[in-house]
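What follows draws every value from the coordinates through simple rules; no lab data is involved. Values in this document were obtained by computation on a predicted structure and should not be read as measured data. Cβ atoms are built from the backbone, for glycine too; each structure is taken alone.
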Structure P
Amino acid sequence: MNFLIDANLPRRLTRIFQERGHHAVHTLDLPAGNATADSVLLDYSEQNNCVITTKDSDFSTSFWLQNRPDKLLLISTGNIRNADLETLLVANFDQLISALDENRFVELTREHVIVHA
């Protein structure tokens, strides 16, 4: 599975995905870096079959109103230390991937993995 990690998440999350056999790109790796517009990220995700991984609720609005992106992983933890976020992602990784295999919108909170139908 391919992942596009948004600017509001640490770049080192890409390593977690890559170490588990997935392709991951952070917005810092794109030509405009973290200044890349959301519309460009949506286009990139469609062209490269990526799950947009973000804390930005604008993408959930886009998902519901414009049916974009095709797949979304929303991180809804509020403020969290990067190390704690990494631990949370690793602890829930297999469940997230399984949910994303069969669903388009998955949310990770501090307590749950939520599948939005």
Structure Q
Amino acid sequence: MAFEKLCELDDLWEGEMESFEIRGVEILVVWPTDGEIIAYQGLCPHQDIPLAEGKFDGKTLICRAHSWTFDGCSGVGINPSDCCLARYPIKVVGNDVLVDIDGVKPMFAHS
């Protein structure tokens, strides 16, 4: 694994999401309420809409375009339930948030 610096802890808030880019790959970082920081693909698997333009209530992520909904802790689709978000390995070292995008392919679902 080749971890790269994505951001700093100061760039994130518990219960919120933030979008970053590494080597042309859109990464969505969510910090679920009472949970751990997680990195997902930044585009909705439905029609490539940036997920950062949607809503995150600390538990559930909702795409702005067609209201596709995902569990913020697992990336599993809630509506529809037959899709999910690709998850990137992430680790925190000191104040740095590192991510490994190698070998992880964004998911795409039915339309």
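Given a computed value of 0.92 for Rg/Rh (Cα atoms, Kirkwood Rh), which structure among P, Q does it belong to?
Working: P: 0.92; Q: 0.94.
It traces back to P.
Quick check for you: by relative contact order in percent (Cα under 8 Å, 6 or more apart), which of P, Q is greatest? The partial results should precede the final answer.
Working: P: 21; Q: 27.
Result for relative contact order in percent (Cα under 8 Å, 6 or more apart) over P, Q: largest is Q.
State the single structure among P, Q that was used to calculate FRET efficiency 1/(1 + (r/R0)^6) of positions 2 and 18 (r between Cβ atoms, R0 = 25 Å, to 0.05), giving 1.00. Mind showing how you got there, number by number?
Details: P: 1.00; Q: 0.70.
Comparing all candidates, it corresponds to P.
Compare distance in nm of label points 7 Å out along Cα→Cβ at positions 58 and 74 across structures P, Q and report the one with the greatest value.
On the way: P: 1.5; Q: 2.1.
Going through P, Q one by one, distance in nm of label points 7 Å out along Cα→Cβ at positions 58 and 74 is largest in Q.
As an exercise: helix-only ellipticity at 222 nm (-39500 (n - 2.57) for each DSSP H run of 4 or more, over all residues; to 500), calculated from one structure in P, Q, equals 0. Which structure is it? Walk me through the numbers on the way to the answer.
Working: P: -12500; Q: 0.
Of the options listed, only Q reproduces it.
One of P, Q was used to compute distance in nm of label points 7 Å out along Cα→Cβ at positions 34 and 82, and the answer was 3.4. Which one was it?
Numbers: P: 1.0; Q: 3.4.
Of the structures listed, the value fits Q.
Supply the structure label, taken from P, Q, corresponding to distance in nm of label points 7 Å out along Cα→Cβ at positions 42 and 66 with the calculated value 2.2.
That value comes from structure Q.
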